[in-house]
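A.B. asks: As structure tokens, here come the structures.
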Structure P
Amino acid sequence: MTNVKWKTLFISLLALNILVILFVTILVNLPTKDKELIPKVSHEEDIQFQIHTNREDLTRLINQYLDKEGLTGSIHYEVYLTDEVELYGTMPFFNREVEMKLTFEPIAQKNGDLILKQKSIAVGKMNLPVSYVMNLINERYNMPDWVSISPNDESIYVSLQDMELKSDIRVKAKEFDLENDDISFLLTIPSSLQ
């Protein structure tokens, strides 16, 4: 009788194990009640990243871009970001190169572009009208297509959205507070890179 009892207990334990395995298998294969477990990701919309930087790194990036793209041309100029935007360069004046420095206040626009409003100008030791110097810069300096100089308004419009970058990436200025070193951009990457 112990042999029959042992067989009964073994078969009962085997049946219980089979039921547990069957139950777990059924639970694993049932669909979840909460459809929000896996977030839906739209593959149709563009992808956006917010980038924060500082004055020093952005200064290096701007000047590397100018050199790489050959935008400084035969007349050398550099841009430095301090509490304001500073442009250093030279300009021809009576067959002589004269050093100049222009400073601008950057103003981020709602559309993500920048306006650089002219604050001060120094051309050697001469006192020249701002509109004259900006007009000369506009004519002599090789500026990218997305930079427009308005001598009469004493400003430079930087259309970041029109800046041509690889893979059709677009840039917008979000914050451009140089005094507090708070600079951020929104990079928009098309969802269908070609």
Structure Q
Amino acid sequence: MAKIDLRETALLRTERMRSRLKRQAKILGTLVAGLYLIELADWLVLDGALDGWGIQPRTLGGLQAIVVAPWLHAGFGHLFANTIPLLVLGWFVMVRQINDFFWVVLVSLLTSGAGIWLLGGEASIHLGSSGVIFGLFGYLLARGYRERSLVALGIAAAALLLYGGMLWGLLPLHPEVSWQGHLFGFLGGASLAWHPQRSQRR
């Protein structure tokens, strides 16, 4: 009887894990597919007109664009560069709790956009999901530091090993890179690691 119970328990856990992985894949796949459909429409139908919908610092239109700009990219090359880190870091966040992903995306989107709007260069337009990606990265590193549990540290170490070079993007080294969005997105994501509900151990 004990062997049967153990087998049933193992099967139940496997099924739950499979269901969880399917949900994670569906969320990330839908997000990325949406980004590519937007870029495809901009290329085929709108002739790049959506690129003008990015954040223009210290303008009313730029303020409204904070929630729009992360879903737009300056061509497929730009989108390709963001796709893999978005998928990998997004999944790393989901490993602990799927809902954390949505919170990090929301907060880093807003803080990244606000940083660009306040500190971005005059007559510039900023777009792309890199601020969200930096938010995911910041959250993972900060959570590892705050919790110092084996799981949190392992995930943070994996993120750092794969994308540690991203930290250079927090500095104003290249005028064509929106380092303000990177920095504020990173800080926004990291701040969630100290939120009472988000930082609760699971």
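A.B. asks: Taking 8.4 as the value of distance in nm of label points 7 Å out along Cα→Cβ at positions 26 and 154 derived from one of the structures shown (P, Q), identify that structure.
C.D. replies: Of the structures listed, the value fits P.
A.B. asks: A value of 1.9 was computed for distance in nm of label points 7 Å out along Cα→Cβ at positions 50 and 114; which of P, Q is the source structure?
C.D. replies: P
A.B. asks: Matching task: -9000 is the computed value of helix-only ellipticity at 222 nm (-39500 (n - 2.57) for each DSSP H run of 4 or more, over all residues; to 500). Pick the structure from P, Q.
C.D. replies: Of the structures listed, the value fits P.
A.B. asks: log10 I(q)/I(0) by the Debye sum over Cα atoms at q = 0.11, 0.18 Å⁻¹ was computed and gave -0.54, -1.23; which structure, P, Q, did it come from?
C.D. replies: This value belongs to structure Q.
Values in this text are rule-based calculations from the coordinates and carry no lab data. Source: prediction; values computed, not measured. Cβ atoms are built from the backbone, for glycine too; each structure is taken alone.
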